[in-house]
Structure P
């Protein structure tokens, strides 16, 4: 028997079952966070240290993630600002820009959580993707992609990009360039970069190279990176976290090279191997904020199904207290035929529509039982079955499982990628 603790929103549920537990690699002897952040700042990858980059009187924009992605920002931002102060940059010349992409604005309490001890001391601004007055047009990439970026970031003398590196279900990995594009890009730029997930219309379907843990040949990664380089960021600080949100290591330096170094560690920590596909996967997103809304929770579904044979069952624990995550997301499920859905998405592309299409595609390939705050009608519209508790979901699942089923449990589904050997 295996015993697992599964997070659901702010709760923790206990499960004891005959199953294989899928977890990432553990980190022995975790560094002291403060020491590790300072070590990385003093030893940047493919870049001079900050003292060789910034100059007194320059205005510095620090880009960091919103509340939907825990990065350790309350730990590294104060140390980063301390280092800038040491280099002669005054507090009044530092701005923190929250990389919302197309997400909602943050509350004061969320700003406080992100900034830690800097809250009230350093100016903080939410990115606004739909306000043309807050955007600067940087032209187009080689593929014709429009690059429209937050004005505060573009006009700063120095730009420092921060965030965390994890898996991403179609950009390969998060972190690095993604904090800039889509983080501080216009809605049009966000849509154009994400649209690269699709094959040409005559071929149809999703580009198989736009997938988790792949950068080489990934069209979404290539589009995002080229657009982000237009901003000419000066320095990167990215964390790689353990599944329980502790800092495993910090990577500083040049945008692309420091990010690639962090991706190597993320691949080691966040993949879990199994010998054969399971009949049932019980997947927790990892609790708040990974299941703050369904758009975030979908990542755990995307990873989790890769542990299950087609036609098998996935139980997904995703509280989603903020609902779907975007007002337009649920409307896309009015398209019940996947081919018609894809055509509509190609003609009027939205990132939320892509997530909805991906959700419905999986719900048609696997049986998905969702434990969440959504009601029966909402859950059914998304192609899934609703359960009010883990016990009820298990009872529902067992009715269609073979005798002696292969079962896996994934406590950190928003972080861990199952890989069939």
Structure Q
């Protein structure tokens, strides 16, 4: 039972990493708590993921995009950010950035299904379903992973992609910076009378945030963020009352709106591990960084992270260096930390500003939007953070996604 790699967690990032590794000759084991049926046919969860150009390139290279119907990949041609009751908006247009789209929206459940199908089709990853990791121990030469089945497997490297509340991360003694926003995001889909023209809107309303994200046809993904105590009221509303409420919040810009399907709610908790690696152990995805969704960097950072770790591993193997050695893993940590840390802390600060209801904060928000809209270098930086069509450098103003 000796493997080159054990991946803990069969979510989107764990599956992405398994698919990336399928091009190598490494023996890989993926350990997942869920039954096989859940991975093969994930349930609809209401989330539509905004993908950057970099992420789309990775997914295309992995063969994932070919498994998702074209009508379920929705381009974002432009973006608009507004504050409170002001009619002034920060506008970003793909035409100004010389790209066909700022980004693309893909349903989360279809991403998971396509990734799983790709991993299975490659046949190079062994998967243990309905299995959890009870403990991990390491020596100078190997890690030993104890499973809920009673088995113990040996690996050169263990990679944890088991959510922002990672159990193995805690057992490895890795601390985190964690921020509970005390807010809940409610996601749903709505049909509407008028065309959205592939424009995404983020409205920082007083007391709540409303995002309207363009899907195929006259259909949008609706993302409402409210305090935890308000979320129960919105969830308890009839479909008709909820639709009327959202239409009013959006100033009737899309005409009549109708809720389609269920409403799904998720608590907002952001997490950043204070270190990403230990000897023969590395964190990926939300286990490393779980972002506030306002910047849509969650899965995008996960894809970037697994790509960075893969490149370090391949480089080490070419040099005949142990892939579980701390020197190899630290190189990954340094590169990924350089991207994630400023983005995580900067996003949280701006989220704090845009949810602060004091008069000075409201004035600062308006000033920030106007400055960003009228100073081309800043506006270009914001667009680049959204599209990731250029090399990453520093933190820009968070986008609505």
Structure R
């Protein structure tokens, strides 16, 4: 008998019919002798609907109240799934994040999990119940409801799996695994049987929407076997594991595992700042203090004692970041601040880059052949990212997928 934590996303529970389908799937695992803990998202479209209600009142709702509002979406789903399970004669119990005691910090809208209390869940499992937990949410030390950010239900699932020492955490979604790139952009994209935590972490951070980055970080840190599966079709999915496990058995050894991309990027440039020690901290400090995450950074070569400083942020944070920089223009001694919302990030990811030269030059050559200009470049041991004009994104993805033959298994 294994202990399995399953997470079902919004499309998997988007209708009553689909919730009933999830109930059947969960009971199937229980009937095979497994203990099952289920984490669910809000029904598809519900979170956006709730955000729309708040934005109908004010453009900038108070973060604490937004978390109170958004947490209700998952509460609906856990109750409906338990009703469906009980109807089938399967004992079940629902828990909100606060009832489980998923303890977080107090960063509303982007909270991080600090601890999970498991005593009540262990007791329910011992009594043969299915446990259904609301994803995406928790409580801080003062009892305030918090949410974990978009995709936070993945992190909830992994955190529960780690706390309960589950045998596997299964992420059910509307795709049947992790692909070499988005099949909607490249129909020839291929599902990977396995991928390393390192590669998945890069792909999640670079725009792959399959898993939230924090869930991959959590799984890697706590050694939680993670599997991505489809709610709508049977199949082995994609197992996410450590590199050592991949080397232990014969399997694909691609130079490049996948192509990630992100349309949700925005670029900000501070022009003509004094080129002196501490200028980067002076620019990014106020941005960081506003809980805005900075991605790629470039500082140009100094000319006449001044330099230009460019960085990217999530598009949702663009207006606030621009406002902060404009407030500090005089203090920074900058000439002006400019921005660009029409950019996208395109990235190659693969463990094979560690031992192979020439990947970057080949990537740049492919993009040049298509007439795509590179605006920014960032690299690590296992990834190369470029910022390009958004209108060329899909062309670039298709060209690179073909050039690196990602449609073919190694």
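Computing FRET efficiency 1/(1 + (r/R0)^6) of positions 112 and 208 (r between Cβ atoms, R0 = 30 Å, to 0.05) across structures P, Q, R gives 0.10 for structure P. Structures compared: P, Q, R; top value of distance in nm of label points 7 Å out along Cα→Cβ at positions 80 and 128, i.e. the largest, recorded for Q.
Laboratory data are not the source of any read-out in this text; all were calculated from the coordinates shown. Predicted model, so just to flag it, every value in this text is computed and none were measured. Cβ atoms are built from the backbone, for glycine too; each structure is taken alone.
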